[in-house]
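Input: structures, listed below.
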Structure P
Amino acid sequence: GVSLNFAWIQLGGLRVGKDESAFNTFTGYAGNVINDTLVPYGDFDTNVVQYYFDAGNGFSAVVSLEEGSGVIGTIDSYVPHVVGGLKWTQGWGAISGVVAYDSNYEEVAGKVRLDVNVNDALSLWIMAGYGTDDNLSDPTWATPAGGRGFYKQWGGNWAVWGGGTYKFNEKTSFNLQASGDDEKNYSVAANVAYDIVPGFTVTAEVDWSHWGEEGINWTDRSAFPKKDAVGGMLRFQRSF
């Protein structure tokens, strides 16, 4: 099928329309790998009424009223989901954090992230998330009465993601991301990206996942008894 992911209008810091959740965009998603959601860190598509404030000295903030999407993510009343975030950006890197209120579950989730530019070639980052609803192994996850909500989509209460990028030269970079959560779901993704010409990138990636108590990305563990999986992909990307 075809999906419309972005359709918004903006006046100054005010944005209204279809976008991705500030719970992910404000902190900068995760690593520079293709499969960065092997341990999920939040849902994406949503309608928003959002205000972004840039103080001009490295400090910025966002407040976003969001509709969510999907069976468990779309709001079930007139009360929107609410996301708020703060960020401090300097030459050495950045510190950012977001907090989200899920109006369906009446639960709160948050993430904090640290980015460090070690030198011109190496950059590192780490992000930690925590949610008040653990949603442990609940078979009724498809309804708002149980399971993971729109924001806290990792297993259990907490999760951690981290990694970095090393640039061998202007054209070639190595990217790594590792992640894990409270339900013992773990993953590692690594790739090498090569810019053949400006706007044309070839990326070769290898991914490994270990399924814990419930399974990564809500997968039914009874249908897939093996706990480990390895995959790879080769992507050709042309940007215009």
Structure Q
Amino acid sequence: MSQTAKPAKQQHGGLLANLLFNLIIPTLILTKLGKEEYLGPSWAIVVALAFPIAYGLRDFSKTREANIFSIIGVVSIALTGGISLLQLDPKYIAIKEAAIPGALGLATLISQYTRFPLVRTFLFNEQIMQVEKITQAARQKGTEALLEQRLKMATVLVACSFFLSSVLNYLLAKWVLVSPPGTTAYTEELGKMTALSFPVIAVPSMIVMTISMIYLFKGIEKFTELTLEDILQQH
């Protein structure tokens, strides 16, 4: 395949850790501790931003590469906090919630024409698969081009999961956020939106992501004749 996989030691932290430090914990701080009787809106933003910034710096010290999840976390929290502090119309939260996964979907599609396709971050990476073994097997069988085509189609499926998340994010935000920003009701609605985001957004998106992974696995097995045990990293 045209791109050479990076060694496992250069991979960013696991998906669960990325979600916790860059999204879940900061969002909970904004929604639960942003009330005046706790941290207040301003300090809640500062504390929430500290998590993705600290995690991103820690990751950078290990990999010498920017962590895209931390960057997205910082941008998302800053936008949410800024919209709340400025007491802008809740529709801007809905737009922001849709824009970030939408931008990720576009970036995933565009990146396949660059040296650093994002699908290698989400699926085809050393944390999940034995990339070097797969690449060598495809090269030996002369099926690199076919496997590359399968990887590009998997990229489209991954992008579709982000686009689905974008649409669901927007609809959920429009449905839940109805109170003026800066009010207690608005803060509670942000918390409700966060609680609902997993069943409403994450589950359908993860189903699409899982389909793309299965599709890629089947292609690898077909074009390399490796077994699933050979493909997956042994932890």
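Derivation of every value follows stated rules applied to the coordinates shown; laboratory data play no part. Computed from a predicted structure; not experimentally measured. Cβ atoms are built from the backbone, for glycine too; each structure is taken alone.
Assuming 24 is relative contact order in percent (Cα under 8 Å, 6 or more apart) as calculated from a single structure, say which of P, Q it is. Of the structures listed, the value fits Q. Here distance in nm of label points 7 Å out along Cα→Cβ at positions 39 and 199 has been calculated and equals 2.8, so which of P, Q was it run on? Derived from Q, not from the others.
Given that P(r) over Cα pairs in 5 Å bins from 0, in percent, derived from a single structure, equals 1, 7, 13, 16, 17, 14, 11, 8, 6, 4, 2, 1, 0, 0, which label among P, Q identifies that structure? The read-out was computed on structure Q. Quick one: helix-only ellipticity at 222 nm (-39500 (n - 2.57) for each DSSP H run of 4 or more, over all residues; to 500) came out at -23000 when computed from one of P, Q, so which one is it? Derived from Q, not from the others.
Computing distance in nm of label points 7 Å out along Cα→Cβ at positions 79 and 191 gives 2.5 for which of P, Q? Structure of origin is Q. Between structures P, Q, where is distance in nm of label points 7 Å out along Cα→Cβ at positions 103 and 175 highest? Largest one: structure P.
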